[in-house]
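Each value in this text was obtained by applying a stated rule to the coordinates, not by laboratory testing. All values reported here derive from a predicted model rather than from experimental measurement. Cβ atoms are built from the backbone, for glycine too; each structure is taken alone.
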Structure P
Amino acid sequence: MTREELISYSLYYGGNYQKIYQAIKENTTVPQKKTENVLTILDDAYPETLKDLKYPPFVLYYKGDLKLLENEKIAVVGSRNPCAYALEATRALIKANRDKTVISGMAKGIDACAHLNASKTIGILGCGIDYIYPRCNSGLFSKIEEEGLLLSEYPDHVKPLSFHFPFRNRLIAALSTKVYIMQSDIKSGTMTTVHAALELGKEIGVLPYDVFHPKGRNNNQLIYEGAQPISHEEIAISNKLCKDS
């Protein structure tokens, strides 16, 4: 299998992992296609940690600075509808980790907060590399394209289908040395990132909540089950942090 064949398969099948895998297995013939700003599993710059995945992406499309993949990276993820406490804690965590590259999923809420407050950041997309989703983050896309790195296993114009996002989250976990969970629900995309991180043996840090906080039940449950609570050494906790009433 050559680099050019992998790219052609990926473009032809819209980045669909199973279809690409089947085409490789059966040596299917597809039209030869080319594109720029692409990284394949055969390239030296392809992150080694992605090869630890059960389903490592064959091809990654990118915009921005690939050298950020060489930095120490942490993932910061959470709810699309976060409480004030989670947002403030996210900003404090990022401030305390200014020397690290922050990875998240480009969603609104905690993801957007993490990207916007990081000095160096990588956004992992669940859609085509040119497809801006959600639209409310169009400014964030432009900022990261210019100053950070955008990555996707889906080529241009592939729509953000619902199953793309939980599958995308394995990349967030694999690229990070530690995954921080700022706010979560038991049935959420955040939990797919947790499960992927656990399968890879990654460290997980979880923001603890007041036991009466309406948004903290699942985070506290994760800590009860053995996840590591975020410590004072990891986050610049201010006296202004408080739970929502």
Structure Q
Amino acid sequence: MQMEKQVIKLNGISRHFKVGSEIVKALRTIDVSINRNEYVALMGPSGSGKSTLMNLLGCLDTPTSGEYFLNGQDVSKMNDNELADIRNKEIGFIFQTFNLLPRSTALENVMLPLVYAGIPKPKRIEMAETVLEDVQLTDRMKHRPNELSGGQRQRVAIARALVNKPSILLADEPTGNLDSKTSIEIMGLLEEIHAAGNTIIVVTHEEEIAKHAHRIIRLKDGLIESDEKNEHISVATVKRKQ
């Protein structure tokens, strides 16, 4: 039963880069498991390896050695096309800079992963409308990014990340471009998404953001320095509009 619960399993993961004549060991023998519906913060200073680990978890890169199982599939040996397919089906990305298409409406931005998945247009529209409603943007579906606030843009990005019902939601500094009030709203939304059964991994350097997670993994010099349950979870749930 334990294997069924695990959505992520890393065995002896390392990632080395050649820089000139030197080998930089960004990650050194990482072993970690994340279960379905966990809410994990991945922390570490610059140079700790957290961005490299995020890229591996997001199937944007492959390890130098070791195994990475995502939903029981060994993705560590996959080629670029296979990784692209896994990314689209299994991983929802939320970026600090939103990464929305400026000429497309909120609805069109959210529909984009479904286009790549080959889902027919009527179904794409239905699915995108549903997740935009979930993030309280029903009245902003036809708006382009420049007609939305920073918080609304991040909500569009979250809806886009959720639309394919991914195995994991990977958020890279999700509040980095937002003011403190909007950051609290976005963290509240992530709490609701987690409560609905989603697995969330937040990559952050901010302690205040990490405290919303139920588990905090800290990296240093390419190794896991600590992996602990968060005993003092911050709650940011914001009352939804009726």
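Work out the source of 84 here, i.e. which of P, Q gives that when volume of the Cα convex hull per residue in Å³, for residues 65-160 alone is computed. Each step should come with its number before you reach the end.
Working: P: 84; Q: 119.
Going through each structure in turn, the value belongs to P.
When relative contact order in percent (Cα under 8 Å, 6 or more apart) is calculated for each of structures P, Q, structure Q comes out greatest.
18.6 is what came out when mean count of other Cβ atoms within 10 Å over residues 33-40 was calculated for one structure; which of P, Q is it?
Working: P: 14.0; Q: 18.6.
Computing mean count of other Cβ atoms within 10 Å over residues 33-40 on every structure in P, Q gives 18.6 only for Q.
Taking FRET efficiency 1/(1 + (r/R0)^6) of positions 9 and 89 (r between Cβ atoms, R0 = 30 Å, to 0.05) as the criterion, which structure among P, Q has the greatest value? Top value of FRET efficiency 1/(1 + (r/R0)^6) of positions 9 and 89 (r between Cβ atoms, R0 = 30 Å, to 0.05), among P, Q, belongs to structure Q.
When you work out distance in nm of label points 7 Å out along Cα→Cβ at positions 113 and 169 for each of the structures P, Q, which one comes out largest?
Values: P: 1.8; Q: 1.0.
Comparing P, Q, the top value of distance in nm of label points 7 Å out along Cα→Cβ at positions 113 and 169 belongs to P.
Comparing distance in nm of label points 7 Å out along Cα→Cβ at positions 105 and 129 across P, Q, which structure shows the greatest value? The partial results should precede the final answer.
Working: P: 2.2; Q: 1.1.
Answer by largest value of distance in nm of label points 7 Å out along Cα→Cβ at positions 105 and 129: P.
Sorting P, Q by volume of the Cα convex hull per residue in Å³ from high to low puts Q first, with the largest value.
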